[in-house]
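The following blocks contain the structures, represented as C-alpha cells.
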Structure 1
C-alpha cells in the first residue's frame, strides 16, 4: 500500500489546495503533517501573536481533514529530521510541499531533498499554492524578476490565474503517533485582541466581506484608505497562513466585478509582486534592494517612543497602539508609521521591520520587508525620496479624527484639527495629554 506525506507550512487549508490534492491522489494513504519547527523559533519568527493565530489554524485544519476521513499529524522539532522520521515510520515514498520564497523556505527545500534521497523518497514541490501567480512565471526580457510594479501588473493580468482545485474526496491516514494540537490558551504574551484564525473563520470572513454592500468589496476602491472606516478585508493573516487561497480570492473578486474588485485584485497583485522580488533576491529580507548610501540615526529614546505609540504624532501613535492591541494595523497606518520612522526620525528600516514582525499576525517576510524598503526609499519605489506627511495624511484619511480618538483615549475630548496636532497645544494641555513634543525633544 503506497503512502505519501503532505507537509503543511504556509498553506493550512483543504480548499483550493493543489499540493494536498496531488498528495492525496498519488497514494493509497496520506499523512497530513505539520511540524512545529524549532528552526522558526531560532530565526525569531515565532512571535506570540502568530502562535495564537496558528493554534486556531491547526485546529481548523484538523477539523477539515476529519471531515474527509483524515486527521492532522503534529510533530515538534527540526523540520527535516521530523519529516524523515515520519517517512521511516510510515514507509512513505513521496513528500509533497508548497513552494515558498524566503531564504528559509529555499533552505528547507534543499535540506529535505538531500535528506530524502537516501531514504528513496521523492520530494514534490508545488508552485502557485501560496501566491496567485507563481514567482518566476512571468519575467522581463533578460532579467529574473520585475523590479517595477506597473509592467509586472500588466503581465500578471494577462497571464491569468489558475482555476480553483477541488477538495480531495477522501483521505485515509495510516496509524501514526503525533503530538497534541497547540492551544491558543497556552500562548503567553499575545496581544489582547488577536483575531481568530483558521480556514473556517477565513472563509466565513470572506463570504461576509463579499456580501457587505456598505464596507465590503463593493466599497473597497472608495474606502480602503479610510482609517476610521476600517473597510479593508482583514484577510491578510489568512493569506499569510494560507487558510485562504490567493488564487481563489482573485477569481471570486473578479466574479463580483466592479471598481472595488479591481482595486482589491490589484492589492493581491502587489502581494505576488513582492513575493517574486524576494524569490529572486532573498537577501532583500535584510539588505537594501537598492542601496542609497543612507546614514541612519539611532536614538533609543525615539525608537522606544515610536514602538509604544508615544511619539507625539497622533496618527502614527494611533497606528502603533492598534498594532500593540490587535497584532494588526491598517495598511495606511503601516505606511505612515514606516515613513515617520525612516524619513522623519531617520531610523534604519530594519529596526521598524523587526518590530512589525514581532507583533503582526500577518508578519510576512516578503510583504513586510519590501514594504518597509519601499517606505525607506531603498526598495522598488521609483521615487526613493517620497515622504508621507503625517499631518496631511491624517487630514485626508482620518478627517474627523475618529481613528485617532479610538486608539488614543487621552485625546478623546479634542475636536477638529487639534486632534491631529497635539504638539501645538499650550504647555498645560500638553502635560495633561502626557505627550512629548517632537519639535523640542532632544535628538
Structure 2
C-alpha cells in the first residue's frame, strides 16, 4: 500500500496546508505563486486535493482555473514523504478534478528543482525553454496570509495611484506627507522625520478619500484592511469588536488600516450614551497601541470632521488631518481628459470643466458613464459607430445633481481652516 490516501481539500484543512507549505521548504528559490494566491484559490473552491497519512496531512496540490486553463499553484509535500510517488499521485488527482471542472490545459511554473518538478515530468508535463518569469514581490510574510484572509484584506494595485486623474494638490500633499516617509524610513530618520502612523482625511462625499487610502496602500505594497463598524458591532458589541480587530492587526508586519465614516465610532462623547462613550474610549486606546509599531498606517475618513470627538483629533493620535475637497478647474480638466480618452471622444475639455464646477470626481465619473451608455445605445440603434460630442456631455452635466451643495462647500472651507493639519 502507498501509505496515504488522496481526497478533496476541505475548509478545515487550510491551516495544515499553510503549515505544510511554510515548513516543508522546496529548494533555494521561492515559489513562483505566492502563498496568498494559494489560500485565495482554496477559499474560492478551485480544484485542490490533499494527501493524508496516519491522520496527518502530508501533501497538497492546488490549482486555479482561468477559463479552459488551470494553473498548478502549488505541490507541497512533507519532507518524510518525498520521492515516494506522492507528488505524482496528488498531481493525477488534481488533473482529474481540473479536467472535470472544464480545464483543457494544465500549466505550472516552478523554480528549478522546486518541489513538484519531478512529479510534473513523470506526469507528462513538458518544460518550455526560453520563458522568463517576471514578478513584483509584496511585503507579506507567509504566516500572515491566513490572518489577512480572515481580516478581508485586499492588495490594491500599484498602478491605482497613477490612475487617480486630477486632484493634483491632494496627491502631492499625500505623496509628501504619507508615502515618501513610509517608503524611505531610513532617509526620513536621518532628517529627524518620523513617519506618520495615523491620519484623518476629511471632505465632502465623493471626493475620493477611500480611493486615496487604497492608492497609498498600493504605492507601499502593503495589505489594505478596511474596518466596518456595522460588522464589528456584531462581535459582542462594537467596543469589543474594535479591540479584537486591532489585536489581530497588531500581529502583522505591514498594513494600512482604513475606517470610513469614522464619526460612527468616534463621535462627540455624551454622558447620555454610555455605550458610545465606551466605543470612543476603546478606539482611542487602540490608536495608542497601533502607533507603537513601525510600518503601519491608520487612515480614517469622515465627511464631517466637526462631528468627531475633540480628543480623537488631538496631537499625538493623528499626525495629519488632511482636507480632500472637490476638484478645482485644473483637476476637473484632468478628470474629463481621462474619461474622454477612454471613450475615444473629442470634446471641449475646458467647457466641460466650467460646466461641472462643484462636481466631485464621483459626479464626473457618473456623468461620463451616462454619456458612454447613451452613445453605445445610439450605435446599436443606428448600426453606425457613434461618437460623443461636447453637447452630449453638457446635456448630461445639466441633468446631474452635484453631490456637494453650496452649503457643504462653505462648511468644508470652514472646517479646513479650523481643523486642517497639513
Structure 3
C-alpha cells in the first residue's frame, strides 16, 4: 500500500503534460490535478489516523484502500477536468484513511524487537523505492496512456484488499471524540486559499470568486484555530507549540514541503513541453534526484547527532536555493549533460540534507507519548502546505507567461512565441521555488535544538517503534 501511494504521487507530475493535452486542461486545471489530491490527503490525514483508533485499524485500513482503489478507477476513466479533479480529491480521502492506519498496523501486527524493526524498515524503504520506481514506471505507462498511471492501482488495490482480509488482525476500538469539524475546516480553508491563487492569474485577481476564495480561506483557517482551542480531542493540540524552536521547525517543514511539491510538476513540464522529452525520458532524467537525496539523507542522519541541526538544514536549503536559481535561467537550448544533470543532483542533495534533521527537531525534547502526535503534525505540515506552495508558484508562472503574450493551454498547439513565453513561465516558477527555499534557510536559523537533543529524539523514536 505504501509503495502504491508513493508511486501515485510521483507519476502524476510526469503525466501532467499528456493529461493537459488529452483533456484540454487550463493551466489552473492542470495544477488542480495535483493539489486536489494533496489537499484532502494532508487535511484529513490526522483524522484518518484517529478513525483507526476509534473503529478498529483493520476495518478502517480496508475502507481506505477500497476508496483509493475505486477512485483510481474513476481517475483512469475521467472524461474532463471536473471528473478528474473530483476523483483525485476522493483518492486523497482514501489515502488519508489508509496511510496513517498502515504504519499503526505494522506496529500491532509484528512483535516488538528485531521483527518489528525489520517490518518498519521495509515500510520506510517503500518511500525510496516508490520514488525511483515511480519515475520509470510512470514514464513508461504514460507513453502508452496517462490513464494507466491510475488504472494500474486497481489490480494492486484488489490484491491488497484480499491480503488484508486474510492476514491482518483487528485491533480494539477506543471511544474517542473525533475532531471532524477541525479536519473539515482545515481542508476547506486551505482549498479556498489554493483556489484563489490558482484561478487568480487567468480569471482576474479582482473577480468575486477569487476574492471570496482568498478571504474565505483565511476566515475558515481562523475558525479552525478557534475550534481547536475548544475541542476535546483536537487534531492540533496547542500545548505542543509552546516551544519557539519547535514552531520554527514546523514553519521550515512547511516551506521545504512547498518547495518539493512545487518543484516536480514544473520541471517535468519544462523538459516535456519546452525541451521535447518523452514522459519516459523525463522520468529517467529525474532518477539522479532520488540518488542525490538519498546520499545526502545518509550523510545528514550521521551528522544530525554531532552538528547543530539548523546548520544542516540551512546548508541544504541554501544548496537548493542556488540550484533552483540556476534552473530559473535555463531556456530551450538547455541540454541534459551540460545543464540539467548537475541541477537535478544538486537540488536532490540539498533537499536530502534538510529533510532528515527537520522531523527529528519536531520531536526533540518531548516525552514518548508526544512523539506520535508531533511526527504526524510534521507530516501534515509538509503535505498540506505543498498545494499552497504550488498555488503561489503556479500563479507566478501563469502570470509571467500571460505577461509575455503567452496563452494558457496545450503546448503542442502553441506558436514559437507562445511556447517561449510558456518556457519563461516555467523557469519563473523555479525562481519562486528558490525564494521559498531561501525563506526556509532563514527560518531554520531560529531552530536552536542541540545535537544532544536530536540524538535523544532519534533514540526516543526508535524506542517508540519497539514498544
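So here's what we get for this one:
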{"quantity": "Given 32, 28, 24 for semi-axes √(5λ) of the Cα gyration tensor in Å, for residues 81-344 alone, calculated: source structure among 1, 2, 3", "calculated": "3"}
{"quantity": "Given 22.1 for mean projected area of the Cα convex hull in nm², calculated: source structure among 1, 2, 3", "calculated": "1"}
{"quantity": "Structure from which 22 was derived, relative contact order in percent (Cα under 8 Å, 6 or more apart), options 1, 2, 3", "calculated": "3"}
{"quantity": "At a computed 4.4 (distance in nm of label points 7 Å out along Cα→Cβ at positions 73 and 225), which of 1, 2, 3", "calculated": "3"}
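Read-outs throughout are calculated quantities, based only on the coordinates presented, and are distinct from any laboratory measurement. Here the structure is a predicted model, which is why all the values come from computation and not from measurement. Cβ atoms are built from the backbone, for glycine too; each structure is taken alone.
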